[in-house]
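Okay, got some structures for you below.
Read-outs throughout are calculated quantities, based only on the coordinates presented, and are distinct from any laboratory measurement. Keep in mind that this is a model prediction, so the values were computed, not measured. Cβ atoms are built from the backbone, for glycine too; each structure is taken alone.
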Structure 1
Amino acid sequence: MTAEDDDPPHAAIAPPPAFLSAPAPAAVLAALPGARAVGGCVRDALADRPVHDVDVAAPLPPDAVAPLLRRAGMKVFDTGLAHGTVTAVFGGEPVEVTSLRRDVATDGRHAAVEWTTDWREDAARRDFTINAMSLAADGRLWDYFGGREDLAAGRVRFVGDPDTRLREDYLRALRFFRFQARYGRGEPDPAALAAIRAAVPGLARLSAERVWMEIKRLLAAPDPSGAVALMGETGVLGAVLPEGTEVAALARLVGIGDAPPDPLLRFAALFPVGTAFGGLASRLRMSGAEAATLAALRGPAPPSDANDAALRRALAEDGHAALLGRSLLAEARGAPGDLAGVRRRLSAMERPEFPLHGRDVLALGVPPGPEVGRLLGAARSWWMERGCADGAEACRGRLRELTAERHS
């Protein structure tokens, strides 16, 4: 007997959410008897938010799922078979499919699972009530723990006992703040906060990659500042990011009208001026591109009284993204002046490109070797000093002068 036999659905949603009739989810649900959409897609459909990824669960063992999907004409990839998960691809669209599970052992990071046909048991192992709902293809909703009411009320609440959920996986402490930033309204759930405070020592068991992934997702929320402040109050921020003390600067950055919702820019705002991000990037196992972006944000911002020549020089050196980011950080940290005006001027400028190359030096009869680079660098320095406004002909003229000087 399954939980579907015992528990009536919370309600029938009419008409069913549109994502259920999209080709790939519809094909997967039709191919697997008793399957339902689960997790974030259900939550976001009920919240009237865009649904990006569709996850499906099925009351079938993993070795039965893939053959049924292939028989229905789908490609199937074993993306997490040890956890009962495969990815079905239909019409180029992926859908993740997981067998119903129960936890038999947890260590705060990983869980050993067994397969089950009990939907309530599977829902009980999920983190928050708003993520524990499931939806059949015809629009029937199963909500064992009051997730729909919590979603409507803006309440992020753990499924069952918060201490138990956190001992199963301490990453859920960080996930709480991410969901609080996106779905929470009003005062956060006091039972959740009490359990998170008690769970802070367990955060040391998490891998750096998982911590960074959650921080990045949190900082991508429309306004993460309240949730980050709450992380500070509960001791979570100090445990995972002790250098991130400038929560007020993050709040000011979010409030700047032309500031993009860029997680790396917001991350940089959490740290004092002059912070060297290399160690942080290494500790959090950031990608090379992420580390490079942070390093570029560390430099000085163009002052509000910079003239056009100074702005062109800065653009030639560092580009728009770095300069605009530095300016936003400076404003968030309370720097004086019309920094927004500087950003408008920068945005209206093209990045100057030095118009000469090594071949221009060789064309003047200079043999290949270090002298080519020296002369090209000297010509570029002249171009920079003059505000990056001279064109190719003027730069070639200066290059001829420099080449002639080496023989005098």
Structure 2
Amino acid sequence: MKCFEKPLSDDDLMSVKRSIKKWSDVPTSDGGIDVDGFVLLNKMFAEKGRHETIWIILRKFNYTDSLTLKDTYLHPRFDVPQYSSAELSPAGYRFFVDLFLLHDKDNDGGLNDSELATLFAPTPGLPSSWVDSAFPSCTVRNEAGHITLQGWLAQWSMTTFEEPKVTLEYLAYLGFESPERGGTTAALKVTKARKRRNRPGRVERNVFLCYVIGAGGSGKSSLLSAFLNRPFSSTYHPTIKPQTAVNSVELQGGKQCYLILEELGELEPAILENRAKLDACDLLCYTYDSSDPDSFEHIINLRKRYPHLDGLPAVYTALKADQERVVQRTELQPDRYTEDMRMAKPLHVSVTWGSISEFFVHLAESATYPSTAFPKSDDEPVDMTNLYIALGATLVAGAACAVVWKRHMAGGA
């Protein structure tokens, strides 16, 4: 149907099977022929001079005369406007779910090296960005170290967010077909542009990028590991190259999003000076070691050196809260520092606590509603909602009491 736009009749199918059996011992089934039989069938076409039949098949699958995929198929036009981002569409997610389940041959819920090699066989190999981020250590794995379906979808969500053209290229290699014949771009969608992030309301996107910044040794790497449900290690390894962790987060109300946490390493100054990098960032997570008296000063110095960071929503975090808290050697203590900006006080968390997952939900919520993570201005109107609710409840209760009192008096009379 795809290649010749007409069905294969039962008689034609039986004829194909008989021809294959004459040429080889390749098995056939009631349903049809397997891949070896299909290859043999095309070999028969070639040797009988029916080259046009083979070329019709190849053309339908977007191959050129040189047996390479068309460049327009590998790299279709897909523009992402400024302040917008790219995400997988429902069709894109379905495709990657089906691809994972198809190649998880042992049904252990993870793709091992052999299964990954088979999956990526039609492609040039793993995307270079995956290799740079030490895939699959940047996402969710099972106890055997194999990427899970949750991690697989998170990885492609991150790739689509950062490099949508890479996702489109691999969708072509891996055989995505749009039910609406829209090409591989049907697997992606463009989010609504977000410009003024300090306006109240929800950002209409499902994938968020959060830069985790702070002094060396403050616990940033351990935070990323906890995000991926890795066991805590007390061994300290300074971060040189940027590190990334991506995982899904369930927001209040059951809605799911994907959060990308990125520790910048020695590239922190270069990235914080790069306006394009900051435009892509949805949230800053300032971290300091609450047991180190010199840790918070790094945040103060960063904000002085890069005043444009104030244009981004931010969350302040005191890590290592399981250890003894010490006074910071700064003019203002962290609580007072954030209060003066009319922002929430630093959240005290520890990666050794079971409640650490709630912190990641808070980060995702702050990225979803960015206005909640900005300083409050002095002239900002006071939220009277709770007062109105209280007054309304009082009035209703008063009216109810009056009705009861009247009925009581009438009954007594």
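Determine which structure produced the value -12000 for helix-only ellipticity at 222 nm (-39500 (n - 2.57) for each DSSP H run of 4 or more, over all residues; to 500), calculated from the coordinates; the candidates are 1, 2.
2
Identify which of structures 1, 2 gives the largest calculated value of Cα Rg over 2.2 N^0.38 Å.
Largest value of Cα Rg over 2.2 N^0.38 Å: 2.
Out of 1, 2, choose the structure whose coordinates give mean count of other Cβ atoms within 10 Å over residues 311-318 equal to 21.9 when calculated.
The correct label is 2.
Once FRET efficiency 1/(1 + (r/R0)^6) of positions 199 and 319 (r between Cβ atoms, R0 = 30 Å, to 0.05) is calculated for every structure in 1, 2, which label goes with the largest value?
2
Work out relative contact order in percent (Cα under 8 Å, 6 or more apart) for each of structures 1, 2, then name the structure with the largest result.
The structure with the largest value is 2.
In terms of Rg/Rh (Cα atoms, Kirkwood Rh), for residues 47-150 alone, which of structures 1, 2 is highest?
Looking at the calculated values, the largest one is 2.
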